[in-house]
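Chemist: Scrolling down, you'll hit the structures one after another.
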Structure 1
Amino acid sequence: MGKTTMAISDTDPAAERVLIQPLQQVPVWRKMQMLGDLNQTARRLALAGLRARFPEASELELQRRLVDLLLGPELAKRAYGPYEF
């Protein structure tokens, strides 16, 4: 495999190797699992933010607002119909 370089401009190259090298040893299946966990965390954080901004919203409304964030309003409207809350 070719050498992968990361462009972390404020990090010394030796320190960058210490950060990156362990990840290069992780099996692909585990990297995919980690990515899924990160996506799930991002969704939970986004949903928590929506709950804080819209405390009176129903769970259905919050889920739809989340879809708007994830897909963008136009694609969400095409996929799920008009926003009706």
Structure 2
Amino acid sequence: MLIEVKTSKYAKLLAQSLPRPIHSEAEHSRLVEILLDLDERENPSPEEAALAELLTLLIEDYEEKCHPFPSVSPDTSQNSS
């Protein structure tokens, strides 16, 4: 289902939040705070939902690069129980 995003409203949200690739913990924290605020809304607008999706992608990318989960072999994970 395609939901129409009004360009002017989305542009205003982008101008307020200034999302960009994350290169520091401070920027990560700032964008996580914005995402949490959007997530608490009961009925986010299509523009807010689009911004939340963008922020999620940026945050996940940063976390995968800077805080990767260690590789665990199947044998190791079975033996840890």
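Chemist: Figure out for me which of the structures 1, 2 the number 54, 32, 20 belongs to, where Cα extents along the principal axes in Å was derived from the coordinates. Walk me through the numbers before you get to the answer.
Modeler: Working: 1: 53, 25, 22; 2: 54, 32, 20.
Of the options listed, only 2 reproduces it.
Chemist: Here's a follow-up. With FRET efficiency 1/(1 + (r/R0)^6) of positions 35 and 51 (r between Cβ atoms, R0 = 25 Å, to 0.05) computed per structure, which member of 1, 2 shows the largest figure? Present the calculation step by step, with values, prior to reporting the outcome.
Modeler: On the way: 1: 0.50; 2: 1.00.
Largest one: structure 2.
Chemist: Then there is this: One of 1, 2 was used to compute FRET efficiency 1/(1 + (r/R0)^6) of positions 19 and 59 (r between Cβ atoms, R0 = 25 Å, to 0.05), and the result was 0.05. Which label is that?
Modeler: On the way: 1: 0.05; 2: 1.00.
Value 0.05 for FRET efficiency 1/(1 + (r/R0)^6) of positions 19 and 59 (r between Cβ atoms, R0 = 25 Å, to 0.05) corresponds to 1 out of 1, 2.
Readers should treat all values here as calculations from the given coordinates under stated rules, not as data from a laboratory. Predicted model, so just to flag it, every value in this text is computed and none were measured. Cβ atoms are built from the backbone, for glycine too; each structure is taken alone.
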